[in-house]
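Just so it is clear, none of the values below were taken in a lab; they were calculated from the coordinates. Everything quoted here is computed from the prediction, not taken from an experiment. Cβ atoms are built from the backbone, for glycine too; each structure is taken alone.
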Structure I
Amino acid sequence: MAQYFAYARGNRQEVHRLGSKKSGAMGGVNGWHSGVEVIAVYDKNKGDYFKVYLTGGSTRAKQSVYLGCYDGNKFIPNKTK
């Protein structure tokens, strides 16, 4: 069984991807000038956690900004903005 299960759905058929503890998983949704990206990571001490980024969208108009992470219990916002 995979550690991570990712999916995407748009105007076509839904697609699925699997990720392992070693590979992790990543997914994103873009608008024209903004978007979000989530990266799933496994740490032997922390377990699963998910990093969340704001992106420049399809145009990549700006560098991605780290918003924070979800550690399985709560969202921990990035306080260095």
Structure II
Amino acid sequence: MPKVKLPLYISWKQLKELIGWPYSRAHTWRMMFEPEYVHDPFPLRGKIGAHRNSHPLWYTPAVLDYFKRHGLPGPDDIDFV
């Protein structure tokens, strides 16, 4: 089986299409910041630029670790580009 090539940081579109994140933007935000998810929150996003409209990016290894902890399906054999 060939390795899946993923970037080290992923955008929202890549989170949905490459990794298969099943939730909406609003629910993802809730999973990062609301108190009911404080026991195991979704990894926080960062931004490359300081501008408020900069695209949010997630650190791919943290997202994949979250997938494993919660039993969500994701790629197994990964090569970071």
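Brief remarks follow.
- For 0 (helix-only ellipticity at 222 nm (-39500 (n - 2.57) for each DSSP H run of 4 or more, over all residues; to 500), calculated) the corresponding structure among I, II: I
- If you line up I, II by volume of the Cα convex hull per residue in Å³, for residues 27-66 alone, the top spot, with the largest value, goes to II.
- Distance in nm of label points 7 Å out along Cα→Cβ at positions 35 and 51 - highest-scoring structure of I, II: II
- For 19 (relative contact order in percent (Cα under 8 Å, 6 or more apart), calculated) the corresponding structure among I, II: I
- Rg/Rh (Cα atoms, Kirkwood Rh) from the coordinates reads 0.97; which among I, II: II
- For the set I, II, ranking by distance in nm of label points 7 Å out along Cα→Cβ at positions 19 and 59 places I highest.
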